[in-house]
Structure P
């Protein structure tokens, strides 16, 4: 592959339709608002790969201070794979985050991507499963709800880093549910509603919150659950969900920023953690 064939450039707000077209070709769940949010939050850290002038891949980064950064939207169209494009996108993202002083980088890997990530120095942390409840279409539902300081603090303990700025941004486009010890969100998607995050210091509150959340929507729903979280797995099964996909949380850096997956009853999004 000659040097002129592959070009990595920054993604801009003018590329939202382009990014949507690429992700639609592989059936991902992002909405235009999701992509806009990523670019506005990290304007220098989202990238597009062009091969012979044709857009063929994307990647995003999300920084949570310098303690932790995330790589997501790692997409290369199937017909352009095995040409070094994914590696170049990953290297560009890693270099960007390291240039910002980020000491630990994480991502959520599919089995297809895991070998490349291992070659780039990522280590397995823990696995999780996507559960799905089928329906005709992605439902629409009312947005709203506020995050309290206590809920942000609970999330920081569960996640391992303060992501309050990102949660505030995401929460503006979600339905937010709160109790004294638990916070949950329903996020619109292009093919399914996304249930998550749900973080709690009191697992006894989770069942009632999830029941309330699910009572507000119908249709297709995704729910990502850390492996071994028996409370969520049982709830998912009871509410008609089936496990459909296995993923792996991975990290690289000076030391791992370990969260507490036992407090995470639903993950926010593989794109950002």
Structure Q
């Protein structure tokens, strides 16, 4: 009888733990469920008390008004965001992987101090560097261009750190064997190193894509042409256009987060493994 008491206590603790997790999940998911429900309601139905989670008369009016906005093209801004997110991801991940390869496997005099100095830039808030970056782009004539949005992606201290930690775990014997077989440095990087750090590389792709897709302030500052604006900027403008039509705003928000949610669900299994291998577990 006494032996069953510890087992019962363990079951009770586990039950309490899963109950707390369930409560946290509910608080996390409820706002998204409310967004989905509100996007299929009319303007008056949203303000109905008590709250009705399931619309009595579902309508897609909110989605129709999103695609028929005056002065903005939701489809065009979605394409702009997709192209910019892909381009920024390629630039950010490519530059971070190459820099990490040098710091991890091709050390040179002072590389440790240079890497530490580079990491120190992570302590500088991004808002502090926006004014200098803006002045540089204005001097170069790159304002209101996609190039001006993509160039800052070259500096990615967190990405370099993450990739370097993962590459340090790769045994140098692989590189030495490749050198003996006559492989060039570029071939070693692309054919040996990158495949061996694929989980971390996939994590970097996901994080970079999500960051670029959700970026709002920098595109708002750099881009001035309406046909070049990104989805997040257009969604911000909708707050002023449809401030009394919450169902339209909810429909726009659902359409905005849907692509990034799909990308995350597809690649989510790499995130934990990639961050763990990067030394941040």
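Given a value of 23 for relative contact order in percent (Cα under 8 Å, 6 or more apart), calculated from one of P, Q, which structure does it belong to? Each step should come with its number before you reach the end.
Numbers: P: 23; Q: 31.
Derived from P, not from the others.
Of the structures labelled P, Q, one was used to calculate distance in nm of label points 7 Å out along Cα→Cβ at positions 124 and 204, giving 3.6. Name it.
So the calculation was done on P.
helix-only ellipticity at 222 nm (-39500 (n - 2.57) for each DSSP H run of 4 or more, over all residues; to 500) was computed and gave -8500; which structure, P, Q, did it come from? Mind showing how you got there, number by number?
On the way: P: -8500; Q: -23000.
Label of the source structure: P.
In terms of mean count of other Cβ atoms within 10 Å over residues 28-35, which of structures P, Q is highest?
P
Out of P, Q, which one gives 13.9 for mean count of other Cβ atoms within 10 Å over residues 20-27 as computed from the coordinates?
On the way: P: 13.9; Q: 9.9.
Label of the originating structure: P.
Could you tell me which structure in P, Q was used to calculate mean projected area of the Cα convex hull in nm², for residues 60-147 alone as 9.3? Don't skip to the end; give the middle numbers.
On the way: P: 8.8; Q: 9.3.
Clearly, the read-out refers to Q.
One of P, Q was used to compute FRET efficiency 1/(1 + (r/R0)^6) of positions 116 and 244 (r between Cβ atoms, R0 = 41 Å, to 0.05), and the answer was 0.20. Which one was it?
It traces back to Q.
Please state which of the structures P, Q yields 6, 20, 24, 22, 16, 8, 3, 0, 0 when P(r) over Cα pairs in 10 Å bins from 0, in percent is computed from it. Could you put the intermediate results ahead of the total?
Details: P: 7, 30, 38, 20, 4, 0; Q: 6, 20, 24, 22, 16, 8, 3, 0, 0.
This figure was derived from Q.
Readers should treat all values here as calculations from the given coordinates under stated rules, not as data from a laboratory. Note that the structure is a prediction, hence the values are computed from the model and not measured. Cβ atoms are built from the backbone, for glycine too; each structure is taken alone.
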